[in-house]
Structure 1
Amino acid sequence: MKRVVFNQKGGVGKSSIATNLAAISASRGKQTLLIDLDPQGNSTQYLLGNDGSAEVDIRGFYEQTLSFQLKPEGPEKFISETPYEGLDLIASNPDLADLQAKLETKHKIYKLRDALQKLDQYDAIYIDTPPAFNFFTLSALVAAERCLIPFDCDEFSRKALYNLLDNVHETRMDHNDDLSVEGIVVNQYQPRATLPQKIVAELKADDLPVLQSHISASVKMKESHNESKPLIDFAPKHKLTQEFVALYDELHD
């Protein structure tokens, strides 16, 4: 199963959700690949630590699509191992954004889809995306089967959500019949606050696919980032970790 974690708004937890779900998948014995398409490289740094750099990364994959090589290297050549058993990574690169205009001009949005179809050794693939609806996000939506949408409980995010859903629908109609919205992940949830409860109720009243498993606000997430350890490895018994486990299980019912 190929899942993309997508929201056009920054700071909603895309990288945290993608990385932690991928880590839980690997901990369950599934061969799992995480792809970081965001030039900021938050998922890459989360798993690799330090400056988040890797010997090979997604930039190399895209550069060769522009060079017309007769025998381009397969996608497996751009995969890095992580410290976690069963979890591999196609790392980001801060210069990735420099390629965007060239890739758009050459209509390369199907290259990622075609590459992932060759990686049949993986049970699960998670794709982290930039906080924008751009070439890399569209490429991820074209390549994926399921779309997870992180959502912060504020009015601005609620209004932006409908435009985001329109973009996913348009991508499905134009490029990827297999794509569906798997669910909206309520992140940074404060169950005792009135506004989050009200907004979540409004989303459900609009018949949007809000997942039952919500992710709370917790300093444990920042600690996990600082240690470059996904929660399932950093604090397996913590409440926040168990919320991610519940989310994972809900997606795999």
Structure 2
Amino acid sequence: MSDIHQELLNSKSGNASIVAMDHGLASFAFPEFKNPRLTVAKVLEGEPDGVLISPILISQFADLFNRHPNVKTIATLDAVIIPELCGPRPVFDLDAAVGMGAKAVKSLLVFGQSDPANYLENMRYVARLAEQARERKIPFMVEAVLWGPEIPSEKKNDPELINLACRVAFELGADLIKTEYTGDEESFRDITANYPIPILVLGGSKTGLEELFRRVKGAMNAGARGVVIGRNVFQQESPAKLVRALNSLVNDGASVKEALKIID
């Protein structure tokens, strides 16, 4: 397995604190993201290791990213509007995204889809992107999630299902995987130990900061190599402070208490 994923990781810690800002592709126009340039600028002020964002915003705000050359730009190439009806669909071409300034790309793998044909096409699409990314020698992240309607709500954090989704993403050619944290260090360690590529945890809906930091700390203790968190960053009064707190947890091994002090 290629070590190209190292390009997205912090050179000192070997981990990555990434902020997700690709919600506009799924028609989630959060009030705090109403002005995309302003929100991106606030996030970049905190110097995350990377941002997950649409290639259009990478291109449109190139001047902002040029001021923060250490922040890696990861372009989301697809979108899913209603997981109950169909899986993700391609939106952007990989080469076009790279041409707009993307240093890496990401696609969705939605586990639990009702239509086997949709799921198979989702797998084929991910595999094709993995092949293209390998040819162009750029990191490829797969977001493996249990969003399909065949997954009951009580199973959305099921360790066996999360591991299975990660296994499929790995075998399709992911260089890094973004997935849900199980909520339990022991069960998540059983997942991260299975794969020679970085597993990063997503943030999900906005929650209390102490709870968020405990989840991040638990995931890191269990072998996660970082986080990809969106709403819990840009919906804060000071996104830059939140980024710095996450950096401390992910890259410096800070405690939850120490991270909370950065927010104060």
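Please treat every number below as a calculation from the coordinates, not as lab data. Here the structure is a predicted model, which is why all the values come from computation and not from measurement. Cβ atoms are built from the backbone, for glycine too; each structure is taken alone.
Out of 1, 2, which structure matches 25, 22, 18 when semi-axes √(5λ) of the Cα gyration tensor in Å is calculated? Answer by label: 2.
When distance in nm of label points 7 Å out along Cα→Cβ at positions 26 and 82 is calculated for each of structures 1, 2, structure 2 gives the greatest result. Here mean count of other Cβ atoms within 10 Å over residues 194-201 has been calculated and equals 20.0, so which of 1, 2 was it run on? Matching structure: 2.
I have 15.9, 51 for Rg and Dmax of the Cα atoms in Å, for residues 42-185 alone, calculated from one of the structures 1, 2. Which structure is it? The read-out comes from structure 1. Among the shown structures 1, 2, from which was the value 23.1 of mean count of other Cβ atoms within 10 Å over residues 18-25 calculated? It must be structure 2, since only it matches. In terms of relative contact order in percent (Cα under 8 Å, 6 or more apart), the structure with the greatest value among 1, 2 is 1. From 1, 2, which structure was mean count of other Cβ atoms within 10 Å over residues 90-97 = 21.4 calculated on? Computing mean count of other Cβ atoms within 10 Å over residues 90-97 on every structure in 1, 2 gives 21.4 only for 1.
The value 2.9 for distance in nm of label points 7 Å out along Cα→Cβ at positions 50 and 106 was derived from one model only; which of 1, 2 is it?
1
Looking at distance in nm of label points 7 Å out along Cα→Cβ at positions 146 and 162 for structures 1, 2, the greatest value goes to 1.
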